[in-house]
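What follows is a set of structures to go through.
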Structure I
């Protein structure tokens, strides 16, 4: 059953990646592009889990699994940029500040460095079979994914901003669902992947809503009017 679900997740993420790419072609925003990259990484994540039973334990699946864990350490952090971009497009003045953006990028790369150093480098993988899924997992459980948690918290903060400025609770609800859901799904990996899928659907919905109700130009016009 789990293998079937990972196959469904993989196909769904392919659809989400294509759809988010089309949204990016319209918005041309850096935040939407970051979401495209994360969706593409999730295709790889779930695809390897779905194909594990065909590949089987061995050097190939182990190498592919390293790519899966490295991708999970690197790509989610870029959603910080998606959240800040949504706040900017909602009309939040602080989110248009260049220094804020520089700080956000520093934060993103700090999260990536932390995840790689603490959660990936120096650890070992071992073959396992869980509910029919052939996979590689860490030998030792290690620390919680703090980089993902911090990314999630930043999105909740941006969700509050977007809700107040643009009257859209989608980002806030989706980010809160991810935070609570990951806690509930601890140790139940296929459920956790499903929660991540739902979160990315919510994030795409937030992007589409913002594309249709882009308030940034409106905010700029109001600023010019006050200046005049």
Structure II
């Protein structure tokens, strides 16, 4: 009798989360803010990678912002603030993922029309983060060369729900005896056709391609959004 009850509670939580995520997605759409959710295990270099991304986008004339999820401390938010972009920390206090209502609460006081990009650095976790929609336009899964090539096979759901995969810390590949071809094969075994980029935030390898990828996807999204506004005669922010 307890198993159906557990399932009902989980379904109820996800249904509530999805409803809030849908509201957030509408807000992002109206404001013209392109939202990126970064998911991975701990230790993939998300924070340095995001710091470099925020700074580069600012240098290109864009207005990025970031929400950072961690169980405790504001260490990552302080690091990201060095980029000059607006940053807010979300402490989950033991919860192993971010949920849509956390995003909603921490956006209070921000005007989304001030941001071209909003990045969400999710809590380091390869399981729970795959279940929670945050209203994002792009879900990015990071796999560090230090984790080994078989991580996608062990945690297929997260890779299967991603829109793009990044192989990070590429400067350490030789030291870790990491085989990128095996990793690519394993990723595509669980998510055929997933776009992949290889990057190193430390050396800059592949980062320009990542920035171009972001800008192109924001442009594609805004083009589709503008066409939708014209067709429905709905006013959208420029």
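Key figures
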item	result
Volume of the Cα convex hull per residue in Å³, for residues 23-86 alone derived as 101 - corresponding label from I, II	II
Comparison of I, II by distance in nm of label points 7 Å out along Cα→Cβ at positions 135 and 175 - largest value held by	II
helix-only ellipticity at 222 nm (-39500 (n - 2.57) for each DSSP H run of 4 or more, over all residues; to 500) from the coordinates reads -13500; which among I, II	II
FRET efficiency 1/(1 + (r/R0)^6) of positions 143 and 191 (r between Cβ atoms, R0 = 25 Å, to 0.05) - structure with the largest value, from I, II	II
Cα extents along the principal axes in Å derived as 69, 32, 29 - corresponding label from I, II	I
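None of the figures in this text is laboratory data; all of them are computed from the coordinates on show. Computed from a predicted model, the values in this text were never measured in an experiment. Cβ atoms are built from the backbone, for glycine too; each structure is taken alone.
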